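Presented below are the structures under discussion, each in the form of structure tokens.
Bear in mind these aren't lab numbers, they're just calculated from the coordinates by the rules spelled out. Being a predicted model, the structure only gives us computed values, none of them experimental. Cβ atoms are built from the backbone, for glycine too; each structure is taken alone.
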Structure 1
């Protein structure tokens, strides 16, 4: 059996889907804490800026909920190739997040690159590129 067909792949992918969903709910229901802990950027002090940032966090949370749902759907209802593409896209998103965080605050990139690299490898395995 090729590694891309291993029964653990949808289970491992579901773990990442759960993580994305948890991040999404955190951004929606606790935007200040989620913003500061995820990106390391300072939270604004002006109420008008806080309102804009909190609204942005709801949008970002909705994106993470979408990613979690897409991962679950592809893992259990789709094909391994569609799952692989979605996982690679999620890994690329984490890579860009880390790059932006590093460029802005000079640290914290590995908070994104750590899971992003693992999810990318899982995507490559699911696509059949790595086994």
Structure 2
């Protein structure tokens, strides 16, 4: 296995995480370390899975079993980010409103909007494209 298959999703995770941190810092006008986590612009999970699917497409083509598996997993992750985690957000908001809820406040920003998913996906594809260019033999 080529090192690009390990490197690409790691770089996507790193670039996306740093981008998300800077966006949060600008939005909040402070160092927003407390906002590191799920949710927000761009979608880190979408960037990671799309980077791997794109790298497989660039290196092996789209008519391969590996690409089929990668695109299927990417679809599952994106659907989860948009639907299931949005429902978890709603549950967290309702639980936090309970008067007798004694546990620590639940994080309410968990899911992603469609634009956050799109930007994460495009970022992942771009990272895969550029890493493929610089690592081609």
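Below are the figures for this structure:
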read-out	value
Value 16.0, 58, calculated as Rg and Dmax of the Cα atoms in Å, assigned to which of 1, 2	1
Origin of the derived value 2.7 (distance in nm of label points 7 Å out along Cα→Cβ at positions 9 and 41; candidates 1, 2)	2
Of the structures 1, 2, the one that -23000 was derived from, the read-out being helix-only ellipticity at 222 nm (-39500 (n - 2.57) for each DSSP H run of 4 or more, over all residues; to 500)	2
Structure (1, 2) behind the derived value 3.9 of distance in nm of label points 7 Å out along Cα→Cβ at positions 17 and 49	1
Parent structure of the calculated result -0.50, -0.85, -1.13, given that log10 I(q)/I(0) by the Debye sum over Cα atoms at q = 0.15, 0.21, 0.28 Å⁻¹, for residues 57-120 alone is the read-out and 1, 2 the choices	1
When FRET efficiency 1/(1 + (r/R0)^6) of positions 25 and 81 (r between Cβ atoms, R0 = 25 Å, to 0.05) is computed for each of 1, 2, the largest belongs to	2
Highest-scoring label, criterion being relative contact order in percent (Cα under 8 Å, 6 or more apart), among 1, 2	2
